[in-house]
Structure P
Amino acid sequence: MTPQIDQYFPELTERQREQFAAMMRLYPEWNAKINVISRKDIENLEVNHILHSLSIGKFIRFTPGTRVLDFGTGGGFPGIPLAALFSEVHFHLVDRTGKKIRVAQEIAAACGLTNVSFQHGDVAECKDKFDFVVSRAVMPQSELLKICRKNISEEQHNALPNGLITLKGGDLQSELKSLGNKTEIVDVSNYFNEDFFKEKKIVYTSR
């Protein structure tokens, strides 16, 4: 059962519901072997990890054919939940930690996600172009943009200009000051009611 996901995404197909239910089973199993989510937080998997990742799908509805790079994906967040939500969008998941990428690969395969590729290593080694880069707070926005701007295509496929979309928390004023009006901040609590999201933000910076 994924009651929160079903509540906020009532349009999901039966296949998508099965994929999210599979994630709810598989992540705890894999986490017991290879720690990709803190042990005390695994019980909050649906809200703190899967639903948090899906907030990007409330902020932007990627058009079919969009390509998205997930920078520092860890065990597959936000890329794997988003890949289930957007089956006609390609997600490329990159992380430096091999065992975490392995967990993401195994879970994607077990969920039957065919729109996901993986790269173990540094994003500097990735030469491909994408419409968007997504990430869960791996580093300050301006630093992340410097590293991955080369990977953001100029060719437009979506209503929103190509750029960087991150999930962050806390006071971001000083971190984002240098980016000026290229950046938009949205409260995740606009989309979801759980207490966990009160301080959570989606930060979007155009290319």
Structure Q
Amino acid sequence: MAVAQKVNATRMELLKQKKRLAMAKRGHKLLKQKRDELMHRFLQLVEETRGLRERVEEKLAAGFRSFLLARAEMSKEVLEESLMTGAGSDGMLRMEMESVMSVWVPRFALSDTRDIYSYGFAATSAELDTALTLFKEALPEMIKLAEIEKSLELLAEEIETTRRRVNALERVLIPQIEENIKRISMALDEMERSARASLMRIKDIIRGEAQSVAS
């Protein structure tokens, strides 16, 4: 049961409480709409993540298999030298923030001009070429996966915050204001009945005195 606040039983206070109730109900409606839209976006990203994660895991698994084969076919020195070649090539990851339903989520953009085959082919294994190709293909998807998973984390926090606000309005504030309105209305009705009864008694007294004077 809602606990009513201590408020003055006046018509002005009654009007104030009714305005508060209208604002609280409007805020409750808007927050519910926001919560529902956030949940919709969240579930969309979850579905997108599922397929993306499967593709990344498949490419990484295939890449590691090829890399193990290349390591078995090549000497340690040649493999390390091949991997170190081109280490200074350009690659840049940029991050921007985008607002999704008032939640700021990251957006990553990769610009990569590196040549993954910047080594001689005579002493290297074809499996190394395959491994590096698969890793290069997986990298943008790994970055996208990181972007989505961070977005999911931030959206989940906002959904929980919005859910608590909706519950606070629905279970505490709105019932409290409604109880205030009920008690003020009852108090005003009681005062009106009391005033009406007092007026009737005054009329009876005046009528009785008038009759006494007339007789």
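Since every read-out is calculated from the coordinates, none of them should be taken as a lab result. For clarity, every value in this text was computed on a predicted model and none was experimentally measured. Cβ atoms are built from the backbone, for glycine too; each structure is taken alone.
Looking across P, Q, the calculation of distance in nm of label points 7 Å out along Cα→Cβ at positions 78 and 182 that yields 2.0 traces back to P. If helix-only ellipticity at 222 nm (-39500 (n - 2.57) for each DSSP H run of 4 or more, over all residues; to 500) comes out at -27000 when worked out from the coordinates, which of P, Q was used? Source structure for this number: Q.
Source structure of the calculated read-out (mean projected area of the Cα convex hull in nm², 10.7) within P, Q: P. With mean count of other Cβ atoms within 10 Å over residues 134-141 coming out at 19.4, pick the structure among P, Q it was computed from. The value was obtained from structure P. Suppose you compute relative contact order in percent (Cα under 8 Å, 6 or more apart) for every structure in P, Q: which one lands on 38? This figure was derived from Q. Work out distance in nm of label points 7 Å out along Cα→Cβ at positions 22 and 166 for each of structures P, Q, then name the structure with the largest result. The maximum falls on structure P.
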